[in-house]
1. To which of 1, 2 does the computed value -3000 (helix-only ellipticity at 222 nm (-39500 (n - 2.57) for each DSSP H run of 4 or more, over all residues; to 500)) belong?
2. 139 is what came out when volume of the Cα convex hull per residue in Å³ was calculated for one structure; which of 1, 2 is it?
3. Could you figure out which one of 1, 2 the value 71, 17, 13 for Cα extents along the principal axes in Å, for residues 81-136 alone was computed from?
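What follows is calculated from the coordinates using simple rules that are stated; it is not laboratory data. As the structure is a prediction and not an experimental result, all values here were calculated from the model.
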Structure 1
Amino acid sequence: MQFLALAALFGAAIAAPLSLDPNFEETITITAYTLVLQNGGIHNVVFNLTGNDATNLDCRSNDSIEDLSKIYQCGKFANVTNSPYSFGLYATNEDESGYGLRLYHAFGVGIGFYGEGVLNTTCTRFEPVPISPTYCSQTLQNPVARIPIDSKGAFPN
């Protein structure tokens, strides 16, 4: 009988959904941001992320981004396992690059918070031919960007 009661409690604990703190706030710091555009699309993006659970975490797409709904795991190319941070890009007219950054902080599988922001970038094309890449980097005046993550951006919705 005691075994059944213990098993029932254990089963209930496993089935209980993870609840998120409705007052959660985190400011993510972005440095060394570079977005490379080529042939009318995004060739790659790379930056460092510092947040509550990471310091200078390497975040990069490392390949062309054709689908803006794709989410990239931070730390993957620096052999960091189980990083709670990931990112994606979205189209915007608010910056010269044409893209903003969406950051995710997961607290479990498929559950967490996100925030988004536009980094001030300057874009440079080194050769004036159509196939030349354009490099968009954080401006010297704003080498650090901060993007808030809070309970307003919870996933899944």
Structure 2
Amino acid sequence: MSVHSYSSLFEYLKNVGVHMLDELYTHPPTCLVVFRELPELAKHFVMRLLFIEQPIPKSIVSGWVEKGSSALLNDSCKALTDLRIWHSTDSNVSRGSWSLNKKYQESIRISLFGGGKPLLGDLGIVTNDKYSKTVDFLKSYAAERWDVSLCVN
């Protein structure tokens, strides 16, 4: 078994297999961690594509960036592609469209906006508490304490 040393989360995730990434991307908190570590422009792209179910032409995505920022655009596109957060829907590199990874898209939506299943499992199970208090007991206890507080002076 070989041991690899990675300097960052991205470096590690770039070398993980497709099936492992798909499994990671089904977990909303993991998607949120990856999202928070993305370059700012890449975060912007993810947010703009979050609720779009169809591929977006690359020309439109590049139109979201100022003309002089092509290096920033390329870095963000590379980060999203390397992490398999989005993929090109056409084999043509310059033309074609970008589409978010469906598993990542669903999980990041859940993470950012709520929904999905609870992280702690079923919280609906209520066990009997041997120290449970009734409403009447709590009312009388509060009134008693209030009376004590008023009489202290």
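1. Numbers: 1: -3000; 2: -15500.
Structure 1 accounts for this read-out.
2. Working: 1: 139; 2: 289.
Answer by label: 1.
3. Working: 1: 46, 26, 14; 2: 71, 17, 13.
This value belongs to structure 2.
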